[in-house]
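Heads up, there are several structures right after this.
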Structure I
């Protein structure tokens, strides 16, 4: 999972790169289970409204591979038929 808060836009970007994640809204108390095989992102604005986001922001597949390799694991990405879409440079 990759997350970042953008103070200038008062929103949070959240990408579930793969796996499952349980989230809960502080405002409404709503709970949700997210799951993804390959980069499923959303933006949550200051009022709690969620928007689907279609681009990996500030992270990429090479970062995931490097992080998993650093702990001797292989990522469980399920790649689209076109292969990795979010690569460095």
Structure II
């Protein structure tokens, strides 16, 4: 399934509100929430999602009242894939 990075920039959000939404999103079946990086005030979040396409992810966000600034298709690599490579 394709990978996407969703970027969310909101006013500082209470921890309880953000975490309550995460509980719901973790159960979502149309797309898979993999991981999130966030600022201490929860105002900026970078979320890794696997979804069939960006439109599915947009619909998931709309259905759950989640705003977003960008949804970017991404690919993944890790240092271990390159550590011993010689070109």
Structure III
């Protein structure tokens, strides 16, 4: 199995574990205000996980794809991040 693929999956497993932990904290802390703070942190971590997984995917595809294709994919990832951060 491709090691980059394993790292991509590992990052997603870590992210899912943090999401699950956040849901447990919501219930344990029993406060909407605290839940919103925890949710903000989880949302921030989620963007870093997205960037990390995308970066690993681009590294894994570097040998099999042309430079132009990789540049277009990287631009797409950047546009997603910009689009989701605009208000």
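Taken together, the values in this text are just the output of simple stated rules run on the coordinates, not laboratory data. Remember, predicted model here, so these are calculated numbers, not experimental data.
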If Rg and Dmax of the Cα atoms in Å is computed and equals 16.2, 51, the structure in I, II, III: III
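Between I, II, III, which one scores greatest on relative contact order in percent (Cα under 8 Å, 6 or more apart)?
Working: I: 23; II: 42; III: 34.
Across I, II, III, relative contact order in percent (Cα under 8 Å, 6 or more apart) peaks for II.
Which structure, out of I, II, III, was helix-only ellipticity at 222 nm (-39500 (n - 2.57) for each DSSP H run of 4 or more, over all residues; to 500) calculated from, if the result is -3500? Write down the numbers at each step before the final one.
Values: I: -3500; II: -7000; III: -31000.
Value -3500 for helix-only ellipticity at 222 nm (-39500 (n - 2.57) for each DSSP H run of 4 or more, over all residues; to 500) corresponds to I out of I, II, III.
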